[in-house]
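Each structure below is given as structure tokens.
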Structure P
Amino acid sequence: MATLAADKVRVYERQGDEPVFNDIPAIATDIMYAGSAIGITSGTARPCTTADEWAGFCVEQCDNSAGAASAKNVKVRSSGYVALSIIGVTANTHINDTVYLTDDDTFTLTASGGLAIGKIFRWEGGAIGVVKFESLSQRSI
């Protein structure tokens, strides 16, 4: 799959003290679109790949396409609940299953080659599930 090339609206739910936000320095010469999954590599944020540390979802577009590393910060929602289309989700029997990403806009139940981002909190119907997600910095050890 290809990374996002435009902002994408995500539907979030508020539960308790959520949401938690973070500002992370942006990688050089890249654009992070609102709604894209964000990863951290070498201390900077970028559209997430399976090789990254999971950071959360981009809140507002960050265009650092002409900038050096850390010239701008990416605002991310680092934990919370988000509705996602998830490959492999078909029923409420998937509640509590781990959700993985394979790029900044592709989510799956398949662990092989994926990066864990959270667990299915509720099935909405079809392939849509509400996922409770936490960035690596939000997870307890």
Structure Q
Amino acid sequence: MPITHKYTIMCDEVRIENNGKLLLLGVYLDVILLPQIPATFAGLTFLMKLESDRPGVWTARLKLQHLDSGEKLMEAIGSINFQRPGPAVNPVRLPPFVIKAPGVYHFVVEIEGQSEPILYEFMVGIATGQAQVLGFQPKQ
């Protein structure tokens, strides 16, 4: 298998500093909490670390879908380019999309010639307060 998935980080944005370091803004811990649903999500980025055993260019099909309904919120085709074997990070910024229902969502990347897709699963829910957004429950 030429390409191996190492990890994916979901965030609002990825920037590259002058010194080459990555700056991740708005990192999500596999959960997106929104003030209301439906909601337009203007920006979401998946930072993927992949590793290739050879140089090459592969076609990749991307989709974002709601697991329960099967609704596809976004589909795209792109390419993955490795100049040489080894690891690489690739930020994938999605265009705006509308979340119509809470639940489990999948970001799926199907790479040409790979038998298994890369799957990143996350939850979408409604936030009821700052404590819940941070993942903490207030003391009673």
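No lab work stands behind these numbers, since they all come straight from the coordinates. Given the structure is predicted, the values throughout are model-derived calculations rather than measurements. Cβ atoms are built from the backbone, for glycine too; each structure is taken alone.
Data for the structure
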item: Value 1.8, calculated as distance in nm of label points 7 Å out along Cα→Cβ at positions 21 and 61, assigned to which of P, Q; result: P
item: Source structure (of P, Q) for distance in nm of label points 7 Å out along Cα→Cβ at positions 45 and 69, computed value 1.7; result: P
item: Which of P, Q yields 16.1 [mean count of other Cβ atoms within 10 Å over residues 5-12, calculated]; result: Q
item: Among P, Q, which structure scores highest (criterion: distance in nm of label points 7 Å out along Cα→Cβ at positions 29 and 53); result: Q
item: Parent structure of the calculated result 19.8, given that mean count of other Cβ atoms within 10 Å over residues 37-44 is the read-out and P, Q the choices; result: P
item: Label whose coordinates, when semi-axes √(5λ) of the Cα gyration tensor in Å is calculated, return 29, 19, 13 (choices P, Q); result: Q
